[in-house]
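Scrolling down, you'll hit the structures one after another.
Bear in mind that the values in this text are calculations on the coordinates, not laboratory data. Not measured: the values here are computed from a predicted model. Cβ atoms are built from the backbone, for glycine too; each structure is taken alone.
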Structure 1
Amino acid sequence: MNLSQRQIRAFLTIARLHSFTRAAEELHITQAGLSSMLRDIEAQLGCRLFDRTTRSVSLTQQGEAFVPVAARVLDDLDGAAATLGRLSESRLRTLSVGATPLVASCLLPTACTAFARSYPGVDVEVHDLDRAQIQEQVKNGRIDVGYGVFLETASGMQRVPLLKTELVLFSPATPSSRKARRMKWRDFERTPLVGLPVDNPIQKLVDSHLAVIGRGNEPRRVFNHLLTVLAMVEAGVGSAILPAFAAAAVPRYKLRVQRIDEPTVSLEFFEITKKGAQVTSMTKPFGRCLVAAMA
């Protein structure tokens, strides 16, 4: 059986009005079209639903039995359509974003403020997560979009590069600190360094360049989050080579930032969404606000 919502509604309209003429007018179709629709319904059900004369239209016994069934089905379909419509409307009013703690605490507030000025009716839900959690929750549909340095592709993920950011040196800012100057990779031969875990993609990139001076993957103090690394740098544990966007946290710490060249090393900051899933229309404008905050 393959009855459509339109066919069920047509049957119930005829049953209520006891007239093909008035039912066709209410449904905005021709009488011939309505009669054809009813014949298809009766053929699928294998029974006659109405007795018709030139003066009256009445339900058969089978038609009487089908009325409550059809009404229940139509109510369920209308209810489901209304629920889905509310969900779609709610989704347009909410954007759920995930980012690592530094990005979430130091960059997303600025991005959210700028976004709210242009889209005051959209509620942005911020989730501060580690890199693996962001990927998992995007993949599971728990958040709409994730932001971070996802240098390696992951199955089921769609990556969109938002901007390039350089690797820079963070070191303690002391009264005796001279004006920041550009550093070269060979300058780090004796600089005490702290960093991220060796399997972190940012640290892998850093170590690939430190390897040139014999310091790749050397024993050093490591921390899982960028904010912790920066706090340890401020405490004098060592300096750190990190993406330039981490400078957004500098106002919280006494740090100086120096650019590194020979060579200058850049990495991309990505937006990730679930591959094949419908991406909310709010994702792109929010991404633009985040890029502006990072710039």
Structure 2
Amino acid sequence: MSTILTYRGRAVTTRDVISIRDLIASHPDEHRTGLSRRLCQAWGWTQPNGQLKDMICRGLLLRLHREGHIVLPPPRPCCAPVAGPRRKPAPVELDTTPIRSSVKKLASLIELRQVRRTSHEKLFNSLIEQYHYLGYSRPVGEHLKYIVWAPGGRPIGCLAFGSAAFGLNVRDHFIGWSSAARERNRHLLAYNTRFLLLPWVEVKFLASHLLARCARELAHDWQVLYHHPVYWLETFVDTSRFKGTCYQAAGWIYLGLTAGRGKYNKTHKQLTTIKAVYGLPLDPAFRNKLCG
């Protein structure tokens, strides 16, 4: 029994290919999505929260099909009209009266609430779209969203965390893990994708206070929603706009600078702004847990 290929950490053998062919033959009227789900169930291929790894499995089936190991049924014709641009979150009206206080007075009064999969998620999306310089984009993969509430139910800030980048040289060097360990354990990292304080909030040191507070709560919230821990946080700070002071004050570690080539750039030219990379261990034994 030989290994044909390795896909997302799983070795696919000749026996696996034979079982996939048998699955396709025994369900001749099944479409590709249905076959993917059946294969996930047969293999017990699930995420830590019990959901099927359907998208990963579809990618594997397509690769096996393209390399000639299996023959998938033709893709289903798309009968739906071509979708237009994704609708942006609707704007919201807020009380913009300036909030001026000290973080010492305000800290015990504000509430940090995780709103992913709650009735407040649309509010979060709208706040990011209206007031964050990058706007709102729909996250892919595991992610959490937080709204910061002042007394009286006024939202004053937002934080979002998602799945970490696959490869990041300065982070990977700092952690010291192998490529195999990174493939196995990258889901134990989270990336701070958005951080917003609304423009009328004038509270010195509030940003670093919220970062530190969120770091204390995020691991538990991630475990509740996705059924696995998170041991490390990271973020990129646009050096053309910010100095990263609040991250430094919250105990985040400066790791280095990006090359500015962007995610999909295959050249060696700088196409985007240089970002400072910061990381924060959430567990004293993070290296042992991530490298193991």
Structure 3
Amino acid sequence: MDEGIKYRGRIFSAEQIEEIRQVIACHGDRSRWFISREICGRWNWRQSNGVLKDMVCRGLLLELARRGLIELPPCRAKTPYLLAHRKKPQPVQVDKSPIETTLSQLKPMELLQVRGTPLEKLYKALIHQYHYLGYTRPVGEHLEYIAMRKGRPVACFGWCSAPRHIGCRDRYLEWGQQDRQGGLHKVVINTRFLILPWVRVRHLASHLLGLMVRKISKDWQQVYRHEVVWLETFVDTERGLRGTSYRAANWIYLGQTTGRGKDDRTHRGANRSLKAVFGYPLREDFREALRDQRL
């Protein structure tokens, strides 16, 4: 093979693919998990917080096997990661008495980062029970939040690594391919935003978004060892949603998605609902910060 392949925005050379074959040949009696971690260790392929990019590497191995470029050992068992995806969160009992008041009377509230804490189960259960998309475990970097008022949950936020390609976002940020590869880890997407159905407080959503933008980069820095510069979200306009709360919180309307998923290879038109895209910069020099890989 004379040429490499492109996977998740990165080019893997013929030499690297040959190295993968050698690892498989040397450790053919070991698990795919072992082979993936061995490759990550050889390449020093890590997240910003030092954790091996094991799941990304396993995705690469599956793609190479699909193309017939490598032969993987048999899959021994379902991984805990896949089981976590399929296991539904258990329902929880919470106080559902109505909260109908003014924003000033509701304050103060706490916005708690709950991933890796005892409150994470509560977050998952609330999202699964009350958000129309339910709960699925995000791939890649992600954080989860619950807004509390006197020990009662009132809202939930979910954030994770942003999609690689969003045309209207890339044009707004003035990104080329190299810029995107260098800056994408500083972009995160709001995948879940839930105000619990018994909470009816005017302007609460935009207020919580304001609290969120002042907190998230510091939290990301603590967990993943890098800052966040740009926030974004999708709003499903085909469900009648307009992004009113995001607009009220000064998020910028960027345009619409194409309606094609990240795995679409046909380019024959939309295969899912069109969504409005909104963005929010966390720094005044956001374009420069997202182009400069040293920042």
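If semi-axes √(5λ) of the Cα gyration tensor in Å, for residues 28-131 alone is computed to be 42, 17, 11, which of 1, 2, 3 is the source? Answer by label: 3.
Between structures 1, 2, 3, the calculation of FRET efficiency 1/(1 + (r/R0)^6) of positions 156 and 188 (r between Cβ atoms, R0 = 35 Å, to 0.05) yields its largest number for 3.
Taking FRET efficiency 1/(1 + (r/R0)^6) of positions 52 and 228 (r between Cβ atoms, R0 = 25 Å, to 0.05) as the criterion, the largest value within structures 1, 2, 3 is that of 2.
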